[in-house]
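Input: structures, listed below.
Laboratory data are not the source of any read-out in this text; all were calculated from the coordinates shown. Just so you know, these numbers come straight off a predicted model, no measurement behind them. Cβ atoms are built from the backbone, for glycine too; each structure is taken alone.
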Structure I
Amino acid sequence: MFRIEKVDENNKQRVIDFLKLDVVKHVFAFYDIQFKPKHTTMHVAFENGQVKGYVLVYTALEFPSVVLEGEIDAAKELVEHVSEKRFIMHTPPSLLPIVKEKFPDAKTYVEDWMLVERGKARFFRSNLVRRLSTKGDAEELAELLSTRGERPRGTVKKYMEMIKKMPVYGVFINNNHKLISYAGSFIQLPQVWMIGGVYTHPQQRNKGYATLATSAVTQEALRKAEKAALFVRSNNYPAIRVYEKIGYRKIGEKIWVDVRTGLKP
């Protein structure tokens, strides 16, 4: 019999201690519950004092981000605490039948979960690459991402805030004026940095630019953390080859579950 508890100051440290046992596996929950508590709601299933699963809802993004983890029986109860109408969920393949039963109209995509450890990466350096930091860089990033048709266009203000908060590296051509590829890290912990947002202008692909951008942010990650990790759609073979060149290796799979947002990984 499970006891479902909402995480608050009374049980928070007990939950963090559990998540700390495998920070890579629980990286989103471990980070959000500690550093983004105003935007995070988490319910945990306990059995005989042991954590058997959890569901986390993070609301600071355009659409809520939901993480469902744990044993199957616990997940059946935890998923009932997801009340949002439109969201993206991340969950292991073992829990997909539960999610599909609860959200039958959801679209699902398999993602490879990849990781590289300090001392095992190969870096590709170029004077075309630098870290983004200025308003001009934010304008270039907004222009680059306007070519990503399946995602809503962001504002320069949004991207300026982003490059202030997180390490973002870009590849520039035309005498360092035109941004054509970028990669960043949206979570930085001593145990692991999460790499994401890798994107190259459609007209500039297959030229090694994504490798340079991802290599640069991975290099900073592994100076400051033990590991760097990322998720990539399992059929995105060009991206997977890029990450493998740098040293990333597949360690598992996650399911991206789209509930009425239209977003793909």
Structure II
Amino acid sequence: MNKKIGFIGCGKMASAIIKGVSDIQGIVLKGAEINPEFAQKAQERLKIPVLSDNRALVMDSDIIFIATKPNQVADILDEIKSEITEEKLVVSIAAGVSTGKIENVIGHNRIVRIMPNTPALVKEGMFGICKGKYASEIDVEFVKSLLSKIGKCVEVTEAQMDIVTAISGSGPAFFYQVIEDMARAGEKLGLDYDKSLLLATQTALGSAKMIFNRGETPVQTLIDNVATKGGCTFVGIEVMKENKSTDLFAEVIDKTTKKANELGK
């Protein structure tokens, strides 16, 4: 690839991406943390050069990942905008910050926005990707090729990014809650919590893999294969229907999407 990739911000998500792509031939990785102490610790942890000068990092990078907190993005962009030339690609992982907002600061430059999630830390991430007005499909494909090392990618429109935030960005917490609730239910009935948690967690993992491996089989068929009419699983599914689990998750995703939209304004 022969690309120099710089990360402004070396927190957990940036670290996951750095570690995931570090073995790709032809790329050179660097980071930046404005606090010299943080920069030194990040350099020791990630085994890459970490500067305490954002502008110097941008000048020496072909692709710049903006990996700071959303409320810091505007200040960062103001600081580095004079160093962003048309040859450079900017990739933002800041939640709620649209490509349009970034373009308003840095002008007619190439922007790709991604919405990652925390399972990227175990190389099972899910990334929503959208391109800015001046980015190309080649830019998007390049970003996909990097992120595919630590998860899966789906390209969406800017308008759909808040939905992505709700489903995959916030989604891990929703699944954690379901797994915890199932484990606590087992504990309440007399099963050791750790065993109950293992049962729920491994079942969630296996079920997800079954969906990935289903081919043309509808998800509903997978449900029906387990929930034989009159059986114990069927009874459990009926309880879920009676308690309107479909409506519950529709509301969860709807309200989370709306909140993501509010944060972006």
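Taking helix-only ellipticity at 222 nm (-39500 (n - 2.57) for each DSSP H run of 4 or more, over all residues; to 500) from the coordinates of each of I, II, which one would give -15500? Corresponding structure: II. Out of I, II, which one gives 1.7 for distance in nm of label points 7 Å out along Cα→Cβ at positions 5 and 69 as computed from the coordinates? Only one of I, II returns 1.7 for distance in nm of label points 7 Å out along Cα→Cβ at positions 5 and 69, namely I. If log10 I(q)/I(0) by the Debye sum over Cα atoms at q = 0.09, 0.13, 0.16 Å⁻¹ is calculated from each of I, II, which structure is the one that comes out at -0.42, -0.88, -1.28? That value comes from structure I. Supply the structure label, taken from I, II, corresponding to mean projected area of the Cα convex hull in nm², for residues 157-228 alone with the calculated value 5.1. Answer by label: I.
For distance in nm of label points 7 Å out along Cα→Cβ at positions 21 and 173, which of the structures I, II scores highest? Display every interim value, and only then the final one.
Working: I: 5.0; II: 2.7.
Going through I, II one by one, distance in nm of label points 7 Å out along Cα→Cβ at positions 21 and 173 peaks for structure I.
For distance in nm of label points 7 Å out along Cα→Cβ at positions 37 and 149, find whichever of I, II sits highest and give me its label. Present the calculation step by step, with values, prior to reporting the outcome.
Values: I: 4.5; II: 3.1.
Going through I, II one by one, distance in nm of label points 7 Å out along Cα→Cβ at positions 37 and 149 is largest in I.
When relative contact order in percent (Cα under 8 Å, 6 or more apart) is calculated, the result is 22; to which of the structures I, II does this value belong? Answer for the origin of the read-out: I.
The maximum of mean count of other Cβ atoms within 10 Å over residues 13-20 over structures I, II, that is, the highest value, falls on II.
If we compute mean count of other Cβ atoms within 10 Å over residues 189-196 for structures I, II, which one ends up with the highest value?
For this comparison of mean count of other Cβ atoms within 10 Å over residues 189-196, the top structure is I.
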